[in-house]
Structure 1
Amino acid sequence: MSSHIIEFDEKCKSCKGTGLYVGMGERDGAAVVCHTCKGTGCHHVKIEYEDFLMGIPRGDVIQVFEVNPGICIGTGDDTYQLSDFGGMPYQEWLDGKQFERGMENRKFTCPTWWYQTANYNLKPKWKECFGCNTFSSCKYFKNKDKCWERFDKELQ
């Protein structure tokens, strides 16, 4: 694997090359020395990278999930299996399998919660979902399997 370094000077984007920064806290003719370029107006950029050859396998991954909607995913004290949270086995993901319906985290989220993160265009806009402070406080959340059934039926 080959390493590369690209270096160049650019006009500082923070201060537009002036060396002075005026933001929402600086008023009435006040300015501060730009923290990015230290007042020079010039920002030195150094990018270090290695050639991409192939994905590097991870020996510590068992299950891959499309997104995490803000839930701790894990087996705990062997209370759960990773598949309880949806997703697919790591090898299937490595082989290029795409995420499909049924691989969502259906046990712990509802369709609105899941698709808010996974694909906002598919997020249900059901009137029952409006007005909840949190998804888990929704009066239908304890019966979220019914919401998933409705989601699957409407998406056909």
Structure 2
Amino acid sequence: MLYSQADKDAAAAKVKQRVLVVWIPTALLLVLSIVTFILYRINHDETGWGLSALFTILAGGYCIFFYGVYLGPMLKYKKHIFYMLEGRKSVTTGVLTDISENVLDKDGIDCYSVVINIGEKSDPEDDRLFYLDAYKSLDGFKLGDRIRIESNDRMIADVAKV
């Protein structure tokens, strides 16, 4: 089994941690912006709008940047694990013909491409392409093995020798 409940729990914990890292500083900068604006207005000083705007822009920039590079990918990975454990899966049996050594991006998840041939005559038309999570491995499998792949949208959820 490539995925387990422990993987799902670890991903959920990491998402919670990253949510705090992204949203707490964003909220603090927004509060600082509001407080700055109010303090300057109480003192009838109209120059405070610039500082308040600067804090607002910093909050937005921080939120957009860290959501995109820090929180967003982890949310995608958590969703991926959910699909691998609880999503609709199809089963394909064939001969393992290729495992890529290059990591590629498939819907925001780092993966290796895996090709199996489902035909009896090794016809290239019978090749099927799947993607294996880059954090998982196919140790114990070698080219030419007959395998059964359980997949969700061509992403490998489980693999076993037949």
Structure 3
Amino acid sequence: MKATCGLVYRVAFVLAILCTGSLVYNMVAIPIYEEQVFQYRGTINTGGEMVILIGFVLVLIFNIMSLLWVSSRIRKAEAVRKGDGGILALGALCLILMLGEKAMVDEIGREYLLGWEVVGEWIISYVFLTIQLLYNVVILRRVYRAYVAQCSEAKA
């Protein structure tokens, strides 16, 4: 049973690292592939656009799974740990921000085709992505600490 729990924490940790890396990649790659992403909107190439799409899907899956993980830890705990409520609220906010991020990307694409200025949309988009990155780092630390606690408990 303890080996299974250790495996679960390892998988969660790897998913957190993978998701954080894909979020950083998306933050860097969207401006690089700006023309391909926003000008040729009808097709998705197997290059950078597909990796960006997979990255956003991973972020969404990670947000949902981590929100469920935090809420289950709160339910299981006899005393709520400091910051768990804030992390739960931040996770819910990140799910909402994913919708906002989609709206901003749509607006950037629409205004890019019209030749309008999109600086404000880029700023909003990167604020949303930075909040997502902050949440990923917080969850990454929590999963790592839980894994270390699980390993020390198993050794004792």
For this session: Supply the structure label, taken from 1, 2, 3, corresponding to relative contact order in percent (Cα under 8 Å, 6 or more apart) with the calculated value 35.
Result: 3
Problem set entry | helix-only ellipticity at 222 nm (-39500 (n - 2.57) for each DSSP H run of 4 or more, over all residues; to 500) derived as -15500 - corresponding label from 1, 2, 3 | 2
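Readers should treat all values here as calculations from the given coordinates under stated rules, not as data from a laboratory. These numbers were taken from a predicted model, which means no experiment stands behind them.
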